[in-house]
Structures are given as C-alpha cells and as structure tokens.
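Trainee: What follows is a group of structures, each given as structure tokens.
Every read-out reported here was derived from the displayed coordinates using simple, explicitly stated rules and does not represent laboratory data. The structure presented is a predicted model; accordingly, all values stated were derived computationally and were not measured. Cβ atoms are built from the backbone, for glycine too; each structure is taken alone.
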Structure P
Amino acid sequence: MKIGIIVGSTRPGRRSIMVAKWMKTIADQRQGHGFVLLDLLDYNLPHLNEAIPAAMGKPYGHAHTRAWSQAVASCDGFIIVTPEYNHSIPGALKDALDYLFGEWHNKAVGFVGYGLLGGARAVEHLRTISAELMLADVRAQVALSLFADFVEMDRLAPGEHHVGTANQMLDQLLSWSSALGQLRDAPRDEPPLVVA
C-alpha cells in the first residue's frame with residue numbers, strides 16, 4: 001500500500017515538515033508499504049479557485065488541482081500532520097482537502113497534531129471533515145506538545161512514548177487501509193452527486 005503523509009502547513013517557519021519527516025522515519029520501518037510526503041508547498045494551491053465544486057466530479061479547471069488530484073488518488077491512505085491554529089487547522093490544509101472529493105473516498109486516515117495542547121482541537125476538526133470526505137479516521141493519534149516535545153518550541157525532540165503511539169496509529173491505519181481496498185476496488189454505478 002501507498003500512504004501519503006500530508007504536510008499540513010505552508011506557513012514560513014512551519015514545524016510540520018520536521019514532524020512529517022519524523023513520522024515518515026517511523027513509518028518507513030514497515031516492510032511492504034510505501035510512505036510518501038505530500039507537502040502542500042509543492043502543489044502551490046491558491047485559495048480554492050475551482051469554479052465547479054469537487055463533489056460534482058471532474059474535469060478540474062487548473063493544472064495545480066489536477067496534480068493534487070493525481071497525488072491523492074494514487075494513495076491508499078493518509079497521515080495528516082497538522083498544527084493547531086486558533087482551535088482549528090490551517091486554512092491551507094482545509095483548502096487542500098476541499099479541492100478534491102472522490103479521491104478521498106474509502107481510504108483511512110491517521111493524525112499527527114502538534115501545538116500547545118498537542119493539536120487535539122485541530123485533530124477533532126479534522127475528524128468531522130474526514131467523515132464528509134468518506135475518510136475513515138483511526139482512533140490512535142499522535143499529539144506533540146510545543147512545550148514538552150520541542151526545544152524552545154522550535155526544534156523537534158519528541159518523547160520516546162510518542163514512537164509507541166505512532167506505531168499504534170500505523171497499525172490501525174494500515175489495517176483499515178487494507179480492509180477498505182474492497183470498497184475502493186468495487187465498480188461504481190452511482191451517478192455523481194449534484195450540489196445545488
């Protein structure tokens with residue numbers, strides 16, 4: 001299986017890239033699976049600028065959307081790395097999720113949050129968004145504290161216990177991603193959803 005690790009912040013000085021690379025180092029120890037970084041900075045997604053809602057289906061009007069669609073569609077599941085901004089997720093991450101619809105369906109997702117309270121409130125928002133996108137969110141999540149798991153809130157130095165939690169999340173994510181493969185592989189006869 002191929003699992004995309006989404007780097008959920010594009011802000012200058014972001015910590016999400018170091019957190020995502022730390023998570024990938026743990027994940028890469030799993031044999032038989034591929035883990036790829038999907039860094040939102042690499043896709044240059046402007047504030048949502050597709051004229052037709054993604055729920056109505058393709059074609060997409062912009063090359064950046066098509067590139068993002070191809071990257072997401074190629075994955076069997078996801079790990080989303082997110083900071084917490086004002087009790088929620090970054091706007092760039094919300095836009096990236098909203099750019100697409102069917103590409104997310106019937107895949108599993110796990111979360112790695114960081115912030116003053118481990119990104120817990122951001123992850124709770126992601127769980128409700130995931131439900132609408134037909135992403136099956138797993139229970140275990142990694143919650144990194146800016147106080148305890150970063151040096152001077154800048155350099156990542158996670159407690160060893162987070163490795164166990166990350167592996168628990170990976171166990172759940174890979175199991176669910178595999179099980180949901182039957183739904184992803186099933187033929188689709190239903191017409192596209194029409195949004196008024």
Structure Q
Amino acid sequence: MALENALTAINDQARGALPPEIFAVLEADRRRAGNPDFAQVGARMDDFELPGADGAPTSLGDLVADGAAVLVFYRGQWCPYCNLTLRTYQQEVLPELGKYGATLAAISPQRPDAPAPDLAFPVLSDVGSTVARGLGLSYPVSEAVREAMKTLGTDLEEVNGTWELVHPAVVVVDRDRVIRFVDVHPDFVTRTEPAQILEAVKSL
C-alpha cells in the first residue's frame with residue numbers, strides 16, 4: 001500500500017502547514033458521502049472526444065482501439081494528491097499496460113489551457129464534467145470549501161470555469177466500451193493502488 005502511505009504523508013504535512021480552520025474544512029469535505037449512483041461494472045460508456053493540453057482531441061474509441069483503457073479521473077493539477085497519484089501510475093502502471101495492449105489516460109475538469117501535469121500519457125480536459133457526470137463522479141463544491149480553496153490560491157472558476165469537482169476514480173473500459181472495473185474515492189486523500197489497476201487489466 002505504498003501509494004496510500006505516501007498520500008497519508010502529504011495529508012499529515014498539510015495538517016501541520018495549513019491554518020487549522022482551513023484544514024478542518026478540507027477534512028470535513030473528504031468525509032462527505034459519495035454518490036450512490038456511481039457507474040457500475042457492466043455498464044457501457046458512451047463514446048467521447050476530449051481535448052488534450054495541446055488542443056488535440058482524443059476519443060474513447062481511440063483509447064480502446066487496441067485494448068482496454070484505464071481512465072483516471074482526477075481533481076486537477078493544483079491537487080498534490082492527484083499529482084503524486086498520476087506520477088505513481090506513470091512509474092508503476094504505464095510500463096506494464098503495453099503487455100496487455102491497454103492504454104492509460106487522465107481526465108480532469110480543467111480547461112485545456114490550464115496547467116496540466118507533464119506525463120507520458122494523454123491528459124484530457126472534461127470541461128463541464130460531461131463525461132464525469134455521466135459516471136456519477138461530479139459534484140458541486142460547497143461554499144465553505146470554495147472559500148478555503150480561494151484562501152489557498154485556487155479559484156476553480158478560473159481553472160475549470162465552474163465550481164464543480166470530481167471524485168477521484170479509476171475506470172477500466174474494454175474494447176466494446178463496457179466498464180469492467182470501477183473504483184471511486186469520495187475521500188480524495190485515498191486512491192486506487194497500482195496493483196489493483198494491473199489486476200483489473202490482467203483479468204480481462
């Protein structure tokens with residue numbers, strides 16, 4: 001559970017670095033209940049086409065053309081938990097996926113012109129959370145969290161165009177666009193371990 005330990009360490013650092021009242025708001029938000037209508041294994045995803053950081057579009061059809069696609073939904077480049085998770089997936093998941101003809105892509109609500117992580121796999125912009133909403137992953141940010149994020153220098157209205165976030169999640173989709181694995185984390189400090197992702201791909 002190396003990823004979990006690293007994410008917990010980041011949260012412990014935040015606890016010591018942030019004003020107590022700000023950290024308390026963020027801690028309460030990570031304990032929020034998830035959507036009971038998250039997408040389920042066996043459901044078929046609609047095709048989509050989303051722009052990357054360079055503006056070039058990528059569709060779900062492109063991603064599953066030769067095998068399964070691992071879709072990583074993340075909150076944004078401003079989120080340290082997301083950045084650590086994506087770097088970990090690049091190091092531990094991406095090199096193994098080629099053995100199975102699978103691809104990896106990251107998706108966030110950020111605008112295409114917003115800062116994006118520098119990764120060796122597609123980083124796509126789901127402006128308005130259209131794809132995420134279809135999977136039950138999007139939710140409105142509360143007023144208390146808005147103020148806390150603004151205090152920390154993150155204005156989602158500028159970055160995303162709306163005060164809406166997504167629950168971090170990993171969705172594995174097969175060549176027929178059928179969901180074969182879903183792992184959603186309403187607690188944004190926790191994420192899917194690399195071994196879980198690779199096991200889901202291997203089992204296809």
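Trainee: So if we calculate mean count of other Cβ atoms within 10 Å over residues 64-71 for every structure here (P, Q), which label has the highest result? Intermediate values should be presented prior to the final figure.
Mentor: On the way: P: 16.8; Q: 20.1.
When mean count of other Cβ atoms within 10 Å over residues 64-71 is calculated for P, Q, structure Q comes out on top.
Trainee: As an exercise: relative contact order in percent (Cα under 8 Å, 6 or more apart), calculated from one structure in P, Q, equals 30. Which structure is it?
Mentor: Details: P: 23; Q: 30.
Source structure for this number: Q.
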